[in-house]
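Following this line, the structures themselves.
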Structure P
Amino acid sequence: MVDKYEAASEHPVSVDTMSPKFLNKELRGIVGFEIEIDHIEAAYKLSQNRDELNHAHIIAQLQQKGDTQSLNIAHEMMKHKK
């Protein structure tokens with residue numbers, strides 16, 4: 001998935017180039033499970049946990065892509081900026 005969604009980025013990230021230390025840290029957060037869904041409430045995750053510079057860089061990269069989905073996400077990120 002990383003390769004798919006990073007392919008069009010100016011500086012694409014790849015799992016193949018991630019350090020083992022970083023990758024192991026991230027992999028600890030992945031847990032498989034099954035759950036029966038009986039109710040849905042929407043939420044969004046737009047990199048609110050990032051510092052201001054990183055957040056602005058993500059927005060700029062999305063705007064640079066120029067496709068409708070990227071521009072819409074960039075707009076939402078700006079609306080919900082910390």
Structure Q
Amino acid sequence: MKHLVVIPTYNEYDNIQKIVRTIFNLYENISILVVDDSSPDNTAEIVKSMQAEYKNLYLLVQEKKGGLAKAYLNGFKWG
């Protein structure tokens with residue numbers, strides 16, 4: 001069975017690297033999907049730059065701000 005962690009984000013530029021690194025350090029065989037809610041602070045760009053380092057890191061950017069529930073639903077659909 002594969003495991004997927006869904007992380008909805010909005011303006012998490014200062015935190016996303018630490019969150020992703022911590023999860024991957026704790027769990028080796030896991031995938032992470034960051035669902036960015038169109039953050040204006042370039043959170044998605046940080047995730048994109050980390051994808052070269054982590055092959056199981058995925059990014060889904062919502063075209064417009066939809067809120068936490070919508071981000072989770074889109075993440076679950078993606079998974």
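Only the coordinates and a few stated rules stand behind these numbers; no lab work does. Quantities reported herein were computed from a predicted structural model and do not represent experimental measurements. Cβ atoms are built from the backbone, for glycine too; each structure is taken alone.
Looking at mean count of other Cβ atoms within 10 Å over residues 32-39 over structures P, Q, structure Q comes out largest. State the single structure among P, Q that was used to calculate distance in nm of label points 7 Å out along Cα→Cβ at positions 24 and 40, giving 3.0. Of the options listed, only Q reproduces it.
Looking at structures P, Q, which one was helix-only ellipticity at 222 nm (-39500 (n - 2.57) for each DSSP H run of 4 or more, over all residues; to 500) calculated from, given that it came out as -11000? Going through each structure in turn, the value belongs to Q. Once mean projected area of the Cα convex hull in nm² is calculated for all of P, Q, which comes out largest? Greatest value across P, Q: structure P. Computing relative contact order in percent (Cα under 8 Å, 6 or more apart) across structures P, Q gives 24 for structure P.
When FRET efficiency 1/(1 + (r/R0)^6) of positions 16 and 56 (r between Cβ atoms, R0 = 25 Å, to 0.05) is computed across structures P, Q, the figure 0.95 traces back to Q.
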